[in-house]
Each structure stands twice: as structure tokens, then as C-alpha cells.
Structure 1
Amino acid sequence: MHEINEWPEEGELVVCTVEDVKDFVAFVRLDEYENKKGLIHISEIATGWIKYIRDFVREGQKIVCKVLNVDTDRGHIDLSLKDVNEHQRREKIQEWKNEQKAEKWIGFVAEATGTEPHAVKEAFYTHFGLLYPAFEEIVTEGDAALKKFGFSKSVNEALKTVAAENVKISKVTITGTLVLTSMKPDGVNIIRRALRSAQPKIDDVEIDLTYLGAPNYRIKVTAPDYKRGERAIEKAAKAAIGVMERAGDAAKFVRKQKAKSA
């Protein structure tokens, strides 16, 4: 669960619960953002002509949407259901379920050690942007992973125990955003070259790029462990930025981080 005052970012995928369905709009609750509501216009429900909106969404349904626009002054969030494919939906639901598990595990650790769960969450969010990946690294790296957090010995031991009992490591995922901007006449081709360079061949590592809306491109690295993943995402980002800068254009890489509450 995100902080109460936190808002989602445009282009982000969010898990929602449908609360009310009208003829031309569906109203939802954003499950990861406490007290935040959003709406999906019928034109963003599905591609093609829609006769009955309830053929696609119903009250109480869990869905994954893409954030189209956020107006914090009005408290208004526009969402799209049709812009999320099945692969994205499955991945997002799994991430959401993992975060719910991790939040419970932090609760167990806090109760056993007398520690504020908020302090553990903040440390995990600062280093990983999410909670579950921190437990994955504790399993793979042990004490080396815990050093960066600065927890007490009792908290470290409790975290190791909970992680070992609950996390089964297969592969880890690291994400970030490439921001690529070109004002050149052939800017589209420059950006294409940059994106191609951001997918180097690395053994046992998968690199996927997703267009979020100009100038943002999500880069996701799947690797056997965090060290290899970190090296791969840094290599990929550096290659893309190099192409842009050699062309005299702007580029930067932004790791996914937890937004600060207002």
C-alpha cells in the first residue's frame, strides 16, 4: 500500500476495484493508493464499439488499468482498461499480490521486534521502489543485503527468517525509465537506434522495453540475481544514452522509486 497522499504517475499500471458502473463510465478504487478514486470513460474500456459497458466491467471486479491523466488539484484520475494487454495484466496482478505478502511479512517482523513497520517500509522503498524485491535480495545476498538498511541485529535476523521461510527465488526483475528526447528532423530514427542499443545480448538476462508515451520508455530487466540485473540495466541504459548524446540529443535514466508523500 502506498502512502495516503501519494498519487500514481501517468503511464503507470495500477490495480483497481470497480465500485460503480454507469452507462458511459466506470468508477474505480485504486487498491495501491489509499483513498484514491479514478474513472474509466466508455471509450477507454475496450477497442471497438461497446453496446453494454457491463459486458466488460462489473462492480467488485479486480482490473488493471493504465493511468492516462492525474489532476491532483481536482483529485481526478483518468484511466484506461483497453491499453493494458493480458501479459501486462498478469504481471501487474502478480506484483500486487507479492506486495501484499511483503507488507504482511513486515508486520510480522515489526510485531516480533517492536519495530515500527513504517521504518522498514521506507528503507525498502528507498532502495528498491517496492517491498517484495527487498525480501528477494535478502534471500540471495543475506547479510550483505541487510547492511544497506541499517536495521538492528534483531530486525535483521527476523527479516532473514521471514524471507527464508516465504520467498522462493527463481528470477528477479528490475525496472526503470529511459527518457529520450530528440528535436532533430530524424529524431524518430535516433530514438529507435537508442532503443535497439538498450537491448544488448546478455546470457540469462532478458531486457524488455515498453513505450509509455513520449518521451518515456520503460526498461525491464529479468535476471537470475540482483547483481547481474543491476549490471545489465546500467549497461542497457548507458548504451541508449550514449546513442542520444552522440547525436546531440537529451537522455536520462530514472530508476523506479517510491514517490514522496505530499
Structure 2
Amino acid sequence: MSDLKVTLIQSELFWEDIDANLRMFDEKINSIGERTEVVFLPEMFSTGFSMAPEKLAQTMDGSAFQWMKKKSAEKNIILTGSLMIEENGHYVNRLVWMLPNGTYGTYDKRHLFGYAGEHEHYTAGSKRLIGAVKGWKINLNICYDLRFPVWARNTMQSETGEPAYDLLVYVANWPERRNTAWKTLLRARAIENQCYVIGVNRVGNDGNNIYHSGDTSLIDPMGEIIYEKAHDQDIFTYTLSRERLNEVRKNIPFLKDADVFTILD
């Protein structure tokens, strides 16, 4: 298994303006000056964290999804972030894992943020999504999922004898007022799951005048901070080391001693 080059894009978002956000991220991705393999965008990157899916949600044939498909193929990258999606009369906060060949995986946000009324507008998902690239297994999550460690727990797979995943990702619209929790829990997830962790957040005020400081982060399997950026828009590219991950798991092999459990809906 080889190393993996990833790019994290921390950005302001145009409130409830799909076309403007797609143009902006098109320019940001075009500006990446080096070869990368996976590009991560924030939660609801085409609209901001809005509770108005009735007027903004698109289907999987909509412009935001089609833009992801086109951009992934054009740049030969895996592109991921979450969108408002309407499906079968319901609305979901859906992360799309888009491959350059047009195939994709989806994850509907499991934990809906009741404090903001997200559960009143969106339907919760029930299944995890673990993407794969170059032998890396990537557990993909959305924002508020960060507060629920059982949902993200890494477990040893009986059929392979290996952990379920190697990289844990959260795409988010996480406000500055709770950024202590954001930064603390991202490091905790890296340590307890013995994996790399990426948290990609937005910056700036949203349409409700809630400020987001970003604090987009990349953390290694020992909880060491490789990258953390507050307040400013930024594009950061880094090569994840498979050797580092293997070394940590070999020297401190605690995942095999973890409790066995089942998540019930």
C-alpha cells in the first residue's frame, strides 16, 4: 500500500447560492498547483448549512452533483463533500464520494443537529460509507457525527485481521463558538481509532450571522497536529504516510483489545 496525497479546502460559502459556490470551488480546485488524489470540501458546500431544502435541495441529477462528476473526471481526482439532496419525497444531507470514472458512493448524515432543527427538515441515514483508494480505507462522516464516538469506532475485521479503516473524515459547518469541542474531539478520534483524521470546515459568517473560524485540521494516528488553520481561507495538500500509520499500529497494537459491540437503529 502506497502513500496518499490529499487536499483540504477551507473556504467561505455563498449563502444559499449554488451557482456562486460551484464557480468558486471550480476556481479553487483549478488553483491547486500540484498533483493530488483526493480533494475534501466542507459540509453543504453548495449552499451553506441551510434549513431550507424545500427550495434549495436538488436531485442526484442536479447541477451540484453533475459538477462533482465533471470536476472529478477533469482533474482525475476523487472529490468529496456534502450536498442537500431530495430523494423519494425526503431531504438528506448527503456526502458524495465521487471517483474520476463517474462511479460514486454516498453517505446520508446519521446524526442530525437538533439544536438547529436539522431533524425537522432532513431524514437521517443509517449506513456508514467507507471509501477506498490505493489500499486506503476512508471512513466518511459529516459534522455533528463527530460528537458520537461509537459511530466512528474502528474495529478489527475478522476476515482480514486489519482495522476497518485508515483515515477518518468529517466535512463540516462547525461554528467558532463550539470550536473547543471540534478541535478536542478530532484529536480524540485519531488517538482512539489509531488512524489519520481530517476535519474540513468552512470559515466566515453564514446567513444566520453565525461565525465559523474553520480550524480545518489534519491529525496523525498519535493525535499529533499536522495542520490546523483558523479564520482564513486556505488550500492545503499533504501526503499521508502509510509507513507512519503501520508503525503506530505495530508499536501500540491496542485495537485488537477493543470491546465488541453492535449498533442498533
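Out of 1, 2, choose the structure whose coordinates give Cα extents along the principal axes in Å, for residues 165-228 alone equal to 55, 22, 15 when calculated. So the calculation was done on 1. Looking across 1, 2, the calculation of helix-only ellipticity at 222 nm (-39500 (n - 2.57) for each DSSP H run of 4 or more, over all residues; to 500) that yields -6500 traces back to 2.
Structures compared: 1, 2; top value of distance in nm of label points 7 Å out along Cα→Cβ at positions 77 and 253, i.e. the largest, recorded for 2.
When P(r) over Cα pairs in 10 Å bins from 0, in percent is computed across structures 1, 2, the figure 7, 33, 38, 19, 4, 0 traces back to 2. Where does the value 16 come from, among 1, 2, when relative contact order in percent (Cα under 8 Å, 6 or more apart) is the thing being computed? Comparing all candidates, it corresponds to 1. Suppose you compute distance in nm of label points 7 Å out along Cα→Cβ at positions 21 and 149 for every structure in 1, 2: which one lands on 3.1? Computing distance in nm of label points 7 Å out along Cα→Cβ at positions 21 and 149 on every structure in 1, 2 gives 3.1 only for 2. Sorting 1, 2 by FRET efficiency 1/(1 + (r/R0)^6) of positions 53 and 117 (r between Cβ atoms, R0 = 25 Å, to 0.05) from high to low puts 2 first, with the largest value.
All of the numbers you see were taken from the coordinates with simple rules; none came from a lab. In this text, all values refer to a predicted model and were calculated from it rather than measured experimentally. Cβ atoms are built from the backbone, for glycine too; each structure is taken alone.
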